[in-house]
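The following blocks contain the structures, represented as structure tokens.
We did not get these values from a lab; they are worked out from the coordinates using the rules stated. It should be emphasised that the depicted structure is a prediction, and the values quoted were computed from it without experimental measurement.
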Structure 1
Amino acid sequence: MRLANEVPQAAIDLAKRFEGFHRLPKHDPHRAYPYICLAGYWTIGFGHLCQLDHPPIVEDEGEAYLSADLQIALQATLKYCPVLATEPEARLAAVVDFTFNLGAGRLQASTLRRRVNQRDWASAGQELRRWIYGAGKVLPGLVARRAAEVQLLLR
């Protein structure tokens, strides 16, 4: 049985896979510096939102940020989709990754939330596939990420 505060490993794996640990600039390969992500936000490490003047971090610090960010995403996911507390862990992981990637506000206001809470998994998968835009453009990375989430959701 899963603990209510335990982030599924599959969610951690998805976030790491699709966010990556951005070691920028190249002259300092052991640390990450703030950068603007494709959606236009200042980010550091594994997709952690930050300010432009955030100091560089090493990968262990990035993992600590990721752990905290995923914990927030988990709590929001369970708040807005309480049915996931009793569903297979893969389904929870898929929606936690979505929430981490796009934010709790988007989950809260989404048709995805309604479909999950109705346990309409096929329709929830279709809803996930709609969230592939960044700055008004289809982003191949988001297409791949949503496909990976759908695969977990429908497993």
Structure 2
Amino acid sequence: MTTPLVTWKDSYALGMIEIDEQHRMLFEIMNNMWQAIVHNEKQSAMVDILQSLELYTVRHFAEEELFMKSFDYPNFDKHILLHQHFIQKIANEKERVARGEKPSLDLLHFLRDWLLNHILVQDKHYADYFSQQQKTSKKSLLGRFFQKFT
């Protein structure tokens, strides 16, 4: 087995079980892509992995965005733009590989670096903001969620 492209470390955890699990899954899918490249897998297998990465990322970001919206995260709009940029990079790579081009190692390294930076900087900001909101709010998250969307 080839060395993984990216390995989860406890220091990446935001302390939010579901989001941390989703981040781990993103790492796993990126490592699957890395393995496919190293083993020179068929183009169709690589397209499938990129499709999985794209779909999972869209789902994860949608859940993360709904969560941020529920507590009025002040950098919400900026965060969404970062998500859209990441998804577009994946979609572009998927289209390239579907046309028969080799997957870009530079892109894979970009995705890895972007994801690590995004978790450690951008996601950490909303996690810290949420934590601070929890300390100062008398209402539960669910109570605030229902108040916001009802």
Structure 3
Amino acid sequence: MKIIISISDQKLFFKHRKVELTYPVSTSKYGEGFEEGSMKTPLGMHEVCQKIGGRAPFGAIFKDRKFTGKIANINVAKEKDIITSRILRLNGLQKKNSNTRNRYIYIHGTNDEKSIGKKGSIGCIRMKNQDIIDLFGFVKKGCKVYLHK
């Protein structure tokens, strides 16, 4: 079981046994990097260390990894960078990206689905809500995630 995220293609590839899935994503508009507070997407090998929101409704808004009880209006630009539907929290497995977990880098749903397919996040990997819900069902804790240019 593995996830490969191509920054240049803005795509996520999931493979496990006979299941192969491809989804468009949105990575950081600030580029790639590892520095705390940089708002950049970290490259290299990671793993899913936490799965959050498995029973939350479509569009559920999360704050500090907890469901707020509110549902996002998808593609309504009132609020920016809302974390919605599901969260796959990442943990860096290399020295260079070892702060990924403490930087709160996730694969998650977004209310800004129109930005998917181009760089637009502030570090995380954003997905369309239905896509993250579908992917969440296949991914297990410990799944390896490789981010590359």
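Can you say which of 1, 2, 3 returns -24500 when helix-only ellipticity at 222 nm (-39500 (n - 2.57) for each DSSP H run of 4 or more, over all residues; to 500) is computed?
Numbers: 1: -16000; 2: -24500; 3: -2000.
That value comes from structure 2.
Can you say which of 1, 2, 3 returns 17.1, 56 when Rg and Dmax of the Cα atoms in Å is computed?
Attributed to the structure labelled 2.
When relative contact order in percent (Cα under 8 Å, 6 or more apart) is computed for each of 1, 2, 3, which one produces 33?
Of the structures listed, the value fits 3.
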